[in-house]
Structure 1
Amino acid sequence: MYAEPLTAVERFQFDESVAHVFPDMIERSVPGYNTILHMIGVFTQRFVQRESRCYDLGCSLGAVTRSMRRNINHGGCRIVAVDNSMAMLERCRAILEKDDSLVPVDMVCADIQDVAIVNASVVVLNFTLQFIPLCARSALLCRIHEGLLPGGVLVLSEKIRFTDSGQQAFQTEMHHAFKKSMGYSELEISQKRAALERVLLPESLEEHGARLSMAGFRNHHTWFQCFNFVSFVARK
């Protein structure tokens, strides 16, 4: 998408052009992405509860949904997969139709801020919260906490920023080095960064931790980090 010079770099959006290249884009942009997907399945197997719901908020092409689906080991469960991009959901539906799991999936085209969270044992925000306006993030996490069953978990994966300028510079440099090692050119890295900078708003580890505590989660842990990408698990 960004291999040729653009006269104007438009704001990044999850349209058909992104949906078409999304799996390749995210695997080459997010170090450890496949490990995170695998571990979401592990968390699901450990924490899913009978007759409950699992939520994939910002499901894109359904990679998290499929990881959860393969690891649900209780009866009466269903997955609610939500995305506000119809282009993403249409491709997601086609992918899920080829999946042999019998766990039902409700696909919802909506803003995740408008979706009720009820009877949930596992909720996943996999690189989704960073696209929500800063002023709305606390309310969303509070609603998730309220909708979780006792013992339920939230898996929250995010790109973060660092309060120390030296560390921020180093982590950004190494992330760019990772993307180059995955075949991205300097031009692609630069233009994608420009497209995302007004859309993706990262926060620090401390800010995420404070928000999770304020939302009511009794504990939360940073279980994964590679450069400026992290994943937390928070338990009700």
Structure 2
Amino acid sequence: MKGAIWVAWGEKHLEIAAKSARTFKQHNPECGTALFSIEDVESDAFDQVIVKPELQKLAGLATRPKVACLAGTPFEKTIFFDTDTLILKNLDPAYDVLDKYDIAGCQVLLWQRPRHGERHRVDVPTLVPQINTGVLVYSSSEHTLEFMRQWNKNFEASWDDNVTCDQVSFRETLWESDLKFHVLPEQMNKRLVEPSELIYTDKPGPMVVHLPILTPAKTWHHKLRQKISEWYYMNVSPKRG
């Protein structure tokens, strides 16, 4: 079965995770949805909730729990989403990639910035950039799940060495593996939006937007900007090709 997973707990984070899951369901009604959380949650956005109370004990709660959960997906073909995402289109083409590849994701677009070339254990060529791990498409083959478990171990080690970005260990673990990896176009994980794109562009419309403005709002003006962004992306942006 095809499906998507999220990792969240706490009222505000659960709220935006459910919003993301509902947008996924709107365009992918035949796919399942699953939430990993520290306690049982009642939400119509998720077909199942996988309770893992031990996640709360992990240092670095922003990213450690998600990496620890990926190997536990209940689906044969999975898309992991960070909670600050909106899914705008049917994602069958992303799942189809797994007929040939084990795992897929979008590269970090500003790969030239020093922080995106951070190293922990392994020297990786510059032109093998970091992958944004906020949207990952992967199969449930044992080979792929073992990669996820190894990434989790490597991330734990890098965290202990004060290298706290999970994308560093993902890049190095992937470089050492023989997984078949596919780089998806930026439309599958839209992180950078040029002002001109809001008016006119020849680029295809995003399939998934993954933006800081979609994180839990802490101020009234953040909430207002969030509402405007959600309206734009859910009502205007999908009309592009």
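None of the figures in this text is laboratory data; all of them are computed from the coordinates on show. For clarity, every value in this text was computed on a predicted model and none was experimentally measured. Cβ atoms are built from the backbone, for glycine too; each structure is taken alone.
Hey, helix-only ellipticity at 222 nm (-39500 (n - 2.57) for each DSSP H run of 4 or more, over all residues; to 500) derived from one of 1, 2 reads -10000; which structure? Corresponding structure: 2.
So if we calculate distance in nm of label points 7 Å out along Cα→Cβ at positions 28 and 140 for every structure here (1, 2), which label has the highest result? For this comparison of distance in nm of label points 7 Å out along Cα→Cβ at positions 28 and 140, the top structure is 1. When distance in nm of label points 7 Å out along Cα→Cβ at positions 100 and 172 is calculated for each of structures 1, 2, structure 1 gives the greatest result.
Where does the value 15.5 come from, among 1, 2, when mean count of other Cβ atoms within 10 Å over residues 36-43 is the thing being computed?
Working through the options, I get structure 2.
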